[in-house]
1. From which structure (I, II) was FRET efficiency 1/(1 + (r/R0)^6) of positions 22 and 62 (r between Cβ atoms, R0 = 30 Å, to 0.05) calculated, if the value obtained is 0.10?
2. For relative contact order in percent (Cα under 8 Å, 6 or more apart), which of I, II scores largest?
3. If mean count of other Cβ atoms within 10 Å over residues 14-21 is calculated from each of I, II, which structure is the one that comes out at 15.4?
4. For which of I, II does helix-only ellipticity at 222 nm (-39500 (n - 2.57) for each DSSP H run of 4 or more, over all residues; to 500), calculated from the coordinates, equal -6000?
5. When distance in nm of label points 7 Å out along Cα→Cβ at positions 30 and 54 is compared over structures I, II, which one is greatest?
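Every number in this text was worked out from the coordinates using simple rules, so none of it is lab data. These figures come from a predicted structure and were not determined experimentally. Cβ atoms are built from the backbone, for glycine too; each structure is taken alone.
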Structure I
Amino acid sequence: RVVKGIQLKEYASWLDEGALFKGQWGLKQARTGDGPSYEELVESEGRPRLRGLLDRLQTENLLEAAVVYGYFPCVSKDDDLIVLDDA
C-alpha cells in the first residue's frame with residue numbers, strides 16, 4: 001500500500017463550483033429578474049468566498065488530504081462495503 005499526500009493546489013480545480021455554489025450555498029438569481037445574474041453572483045460572492053476558504057485551509061493547515069492505493073480484500077453486505085484485514 002502506498003500513501004501519498006496531496007497538495008491543495010493539485011485538487012482544488014476539481015471542485016464542482018456549480019454544485020457548491022448552487023446546491024450548497026444557494027446562489028441563484030432572483031426570480032423577478034431584478035438584481036445580479038447568477039454569473040455576477042459567482043464572481044462577486046461565490047469565487048471570493050471559495051478562495052477565502054481555500055486560503056484558510058492552506059494557511060491554517062486545516063486539511064491534510066492523502067490517497068491510499070493498493071489492493072484491498074473486501075466483501076459486500078447489503079449496501080456496505082467491508083474491507084477485510086490482510087490476515
Structure II
Amino acid sequence: MSIEISREATTAAITSIQRYFEENMDEEIGNLGAGALLGFFLKEIGPVVYNQAVADVQSRMQAIVMELDIEIHEAEFQYWQSSARKRK
C-alpha cells in the first residue's frame with residue numbers, strides 16, 4: 001500500500017520543504033526537487049510513521065475495550081437486594 005496525501009497537503013509540504021532548504025541549508029530547492037524529496041519521504045519513511053500510528057491506535061483501542069467492563073458493568077441479581085431495602 002502506498003501512502004498518498006491530498007493535492008493540498010502535497011502543495012503545502014513542497015512549500016515547507018522549499019522553505020526549510022532556504023532557511024537551514026543555505027540553498028534553494030525547486031518545485032521539482034522538493035516534490036521528488038517529498039515522494040521519497042512518503043515512500044521510504046511514510047510507512048514507518050503510518051505503522052507506528054496504527055500500533056498506537058491499536059494500543060489505545062485495546063485499553064478502551066479492557067475498560068468497558070468497568071465503565072458499563074451492571075451488578076447482577078440486584079432485585080432482592082433493592083426489594084429488601086424497600087421493605088425495611
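1. II
2. Going through I, II one by one, relative contact order in percent (Cα under 8 Å, 6 or more apart) is largest in I.
3. II
4. The correct label is I.
5. Checked I, II; max of distance in nm of label points 7 Å out along Cα→Cβ at positions 30 and 54 sits with II.
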